[in-house]
Structure I
Amino acid sequence: MIHSFTSIHPEAKIGKDVTIEAFVTVSKDVVIGDGTWIGPNAVIMDGARIGNNCKIFSGAIISGVPQDLKFNGEITTAEIGDNTSVREFVTVNRGTAAKGKTVVGSNCLLQAYSHVAHDCILKDHVILGSYSGLAGEVEVDDYAIVSPYSMVHQFVCIGQHSFIGGGSKVRMDIPPYVIVANEPLSYMGVNSVGLRRRGFSNEIINEIQDVYRYIYQKGLNNSKALELIELELEPSKERDIIIDFVRNSERGILRAIKE
């Protein structure tokens, strides 16, 4: 169903069973997948690629022009995966020449007034809390949660299954499976509750905790901690994910809990 009080470019590609409510604007270079709902007053701009069964709520702006002085009008996209909800007044900017696209994965929830800047890559099942903001080229891995009012510096990487406490200022990379909070932002422990909810066994959670004891509780620098982890702890999928994340972090990982 398409409401009569809309502005939809005739060349926009609209899938089957799409509902577009009143006062929506859809630009020319737009693709909207089957079963998606676009709420009143949403603006879907050139470069938007919206998947199947999404919900785009009132006042959201998808694929806005990047807020980057280096942007020179290049043709780029903002891509939203299937089954993702974009709540009221969320803004998702399209990419620049840096990556060519901004991506929000499938089954994500972007809560009201959150912002995703140019060239960010959000994987699946990510939650952005209300009023949180991601600067340009931030990467957020599967199942990560960024709580309300948090601010994430450009180029930061946020690991899978991590939880960032409300009102955080995220300046450094956040490793997988952890909880971070306080100011300055600090490691607060392993996200045990979230991991159990997602089917991780107590044995695996204990193994993750063993890895982070080397990184955060033994007074070691990262290089020495990784060396000992590989030497003394049995290989596992989760151990190796943590090692790879820390070793490949360009901004460096955040510090331990503030004493």
Structure II
Amino acid sequence: MKTVREILNYREMIYSLIRQDLRGRYKGSVLGFFWTFLNPLLQLIVYTFVFSAIMKQGIEDFYLFLFVAFVPWLFFSTSVSGGARAVINRQDLVKKMYFPRQILPIAFVTGNFINMLFSFVIVFLALAVSGRGIAFDKLYFLIPTMIVEYVFALGITMLTAGLTVFLRDLEYILGIVTMAWMYITPIMYPESIVPEKYRVIFSLNPITPIIRCYRSVLYYKETPKLLDMGMSLLIALVILVVGNVVFGKVQRRFAEEL
């Protein structure tokens, strides 16, 4: 609680870092902030062409089946892989002034989270234009699902951001890990096609129940299973506690290591 109160006292600094991240994301580009919407829109166009004309699947509106899971995954993978440098990229601040170092991963993950929210504008438009529609009576389930994913991503980012200061190779390893992680997560395929002997491994994947919740609400227009939401919340909280504890122990040596 002491750490939480201290972080809240520095909330203006968090806002400032988030603004810098969002403004600098497409700095120098002609379209600037509009890339936030254009990126997912172009991806949707590519998926629609590939999976409707070339790689036809046996799932109705497969490009939407993929897209509603890919946007949340993109937030998670970007937070985990890019967040490894959250402290290193702000080393000038770390060396010059005191502030709760947890602010750095919090600002980074929150910036990516806001970017995901903007991307969901394209998701909703795609669902509406495609004729599949939006289940407005189920949309409120997206709020706890997004919060759980945010907590989970923040916990891992705190862990990796703290350790990468001392193990610089970790950021490159994470690039490979997140790539492999995507393929063992049911994003580009339904879970039903996973061979029975491998389903235990896939069921241990902590991001799988989160993806299920997104897909249940947006694609199937169903209420997410309580077990999926409960498992996701439990895993997210455990990872956040572990990440914060590890980060808190190693942050004392940040200045000298950087």
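Only the coordinates and a few stated rules stand behind these numbers; no lab work does. Computed from a predicted model, the values in this text were never measured in an experiment. Cβ atoms are built from the backbone, for glycine too; each structure is taken alone.
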**Entry that produces 23.0 once mean count of other Cβ atoms within 10 Å over residues 86-93 is calculated, selected from I, II** = I
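With log10 I(q)/I(0) by the Debye sum over Cα atoms at q = 0.09, 0.15, 0.18 Å⁻¹ derived from the coordinates and found to be -0.43, -0.99, -1.27, which of I, II does the value describe?
Numbers: I: -0.43, -0.99, -1.27; II: -0.43, -1.15, -1.51.
Matching structure: I.
Given that percent of Cα pairs over 22 Å apart, for residues 22-125 alone, derived from a single structure, equals 18, which label among I, II identifies that structure?
Details: I: 18; II: 45.
Comparing all candidates, it corresponds to I.
When you work out mean count of other Cβ atoms within 10 Å over residues 70-77 for each of the structures I, II, which one comes out largest? Provide the component values of the computation, followed by the final result.
Numbers: I: 13.6; II: 22.6.
Once mean count of other Cβ atoms within 10 Å over residues 70-77 is tallied for I, II, the winner is II.
Comparing relative contact order in percent (Cα under 8 Å, 6 or more apart) across I, II, which is largest? Intermediate results must be reported in sequence, preceding the final value.
On the way: I: 9; II: 27.
Going through I, II one by one, relative contact order in percent (Cα under 8 Å, 6 or more apart) is largest in II.
State the single structure among I, II that was used to calculate FRET efficiency 1/(1 + (r/R0)^6) of positions 46 and 174 (r between Cβ atoms, R0 = 35 Å, to 0.05), giving 0.60. Intermediate values should be presented prior to the final figure.
Values: I: 0.60; II: 0.85.
Working through the options, I get structure I.
Have a look at I, II and say which one yields 23.1 for mean count of other Cβ atoms within 10 Å over residues 134-141, as calculated. Numbers along the way, then the final one.
On the way: I: 23.1; II: 13.4.
It was calculated from structure I.
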**Complete:** Working back from -5000 (helix-only ellipticity at 222 nm (-39500 (n - 2.57) for each DSSP H run of 4 or more, over all residues; to 500), computed), options I, II, answer is structure I
